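Asks: Given below, in the form of C-alpha cells, are the structures.
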Structure I
C-alpha cells in the first residue's frame, strides 16, 4: 500500500488492522476503509476484500448518520441498548 495515501491506521496490534486511505479509481476519488494483512513473502501490508470505498456523496451521508445517531451508537456499543 502507498503510505502517502494512508491517513490512519487502526488496530495495528491485530492480525488484520484497518487502514483508512485516499484512493483514485477511474478518475474518481474515494475514502477507502479496509482491513489489511502482512504479505509473508514481501513483508508489505496488502488490502483484503473486507472494506468499503466511499465517494464524496456517500461519505457525507455516512458522516450525517454518525453525527445524528452518535448518542444511540455509543449506548449500543457500551451495552446500554
Structure II
C-alpha cells in the first residue's frame, strides 16, 4: 500500500528521514504501535498516573520508588504528564 512521501536512512547520523510533502522530518518515527516478535510492546500514550498520596499506612520508601517509576514513564512519553 502506498502511503505517499519518501523515507530514507542517513548513514552518517543513523537518523531516519521522512519527507511529508512539505519538508524532511529527521529522527522522528511515526507509528500506531510497535511490535517485536509479533508482540505489541508500545502503543499510544496512556493517561496520566497520579503520584501516591493518602492512605492510612504511609511507607515513604515505597512512595518514593513509585514516584520515580511514574516520572520515568512520563519522561519516556509512555504516560501523560
Structure III
C-alpha cells in the first residue's frame, strides 16, 4: 500500500512576519557585528567596501520584506472592515 503524499501547509501572513523579524535580528546580530569588526568600526571601511555594500543591501532586502508583509496585513484589515 502506498503512503499518500501530504501537501505542505501554505505559509501564513503571521509566519512570514515572524520569518522577516527573525531574519532581521539574525542579520543585525551577525553580519553587522562582523562588518564592524573587519572595518575597525568603520575606520577601514574603504578596505572592505564590497562587504559593507553587501551587508547594507541585505539589510535593505530584509526591511523591504518586512514592509511587504505589513502592507499585506493592512490590506487584509481594510477588507475585513467592509
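Rule-based calculations on the coordinates, nothing more; no lab input. All values reported here derive from a predicted model rather than from experimental measurement. Cβ atoms are built from the backbone, for glycine too; each structure is taken alone.
Asks: For Cα extents along the principal axes in Å, for residues 22-61 alone, the calculated result is 38, 20, 12, so let me know which of I, II, III that is. Intermediate results must be reported in sequence, preceding the final value.
Replies: Working: I: 38, 20, 12; II: 55, 30, 17; III: 29, 16, 9.
Label of the originating structure: I.
Asks: Something else now. I have 7.0 for mean projected area of the Cα convex hull in nm², calculated from one of the structures I, II, III. Which structure is it? Could you put the intermediate results ahead of the total?
Replies: Values: I: 7.0; II: 9.0; III: 9.5.
Attributed to the structure labelled I.
Asks: For distance in nm of label points 7 Å out along Cα→Cβ at positions 14 and 54, which of I, II, III scores largest?
Replies: On the way: I: 1.7; II: 4.5; III: 3.6.
Top value of distance in nm of label points 7 Å out along Cα→Cβ at positions 14 and 54, among I, II, III, belongs to structure II.
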